[in-house]
Structure I
């Protein structure tokens, strides 16, 4: 199974390298549209290879997707935490009740009764 994983990673790496080599042209990336840049008196523009723009877009999409999913699951994580606290409270109560049940009895009999 390990070799399948390594082969998959190698194929993915080769594909990324081929995409990068096929898209080496330098493009100008403007941070603001021309109209807004003229109003703000700023013209932030960078010359970068096209594959950097492509991989940056994919990476930005992944990060936004992970953040979106983390926010979406906040309610589920809170419910799981509530259930864990309730479970711990119930376990503590069961332990206390078992201790009260065997109070004043022989220790060996209490151990044998608790083993069931």
Structure II
């Protein structure tokens, strides 16, 4: 996939995490807030987004182990954004403090290089 080689890894991670968290939110909405036809529509949309998440994550031009820290940090941030947009739930102080640790840890895992 020559076309995708010039796309920054962070773009893949943002798209993948947005699809993962939104897909999960749609399935949650289908389970708890809807019935009948709407439930099926939400489940199918959620499944499509979760498939897209797996696809975009695996299209990233690095091995997963090389981006796992940045992925987890991006996932945490995206989770808070989607949680607020879908469920109107702002992050609490413990979530924000834990999030700082998650993002810091993700950056350390991704960018701290040790000598070979």
Original post:
Of the structures labelled I, II, which one yields 87, 48, 16 when Cα extents along the principal axes in Å is computed from its coordinates?
Top reply: I
Subject >> Which of I, II leads on distance in nm of label points 7 Å out along Cα→Cβ at positions 6 and 30, largest value >> reply: I
Subject >> Which of I, II leads on relative contact order in percent (Cα under 8 Å, 6 or more apart), largest value >> reply: II
Original post:
For mean count of other Cβ atoms within 10 Å over residues 38-45, which of the structures I, II scores highest?
Top reply: II
Original post:
Quick one: helix-only ellipticity at 222 nm (-39500 (n - 2.57) for each DSSP H run of 4 or more, over all residues; to 500) came out at -25000 when computed from one of I, II, so which one is it?
Top reply: I
**OP:** Tell me which of I, II gives 5.3 when you compute distance in nm of label points 7 Å out along Cα→Cβ at positions 14 and 86.
**Re:** I
Original post:
If mean count of other Cβ atoms within 10 Å over residues 22-29 comes out at 10.9 when worked out from the coordinates, which of I, II was used?
Top reply: I
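No lab work stands behind these numbers, since they all come straight from the coordinates. None of the values given here were measured: they were computed from a predicted structure. Cβ atoms are built from the backbone, for glycine too; each structure is taken alone.
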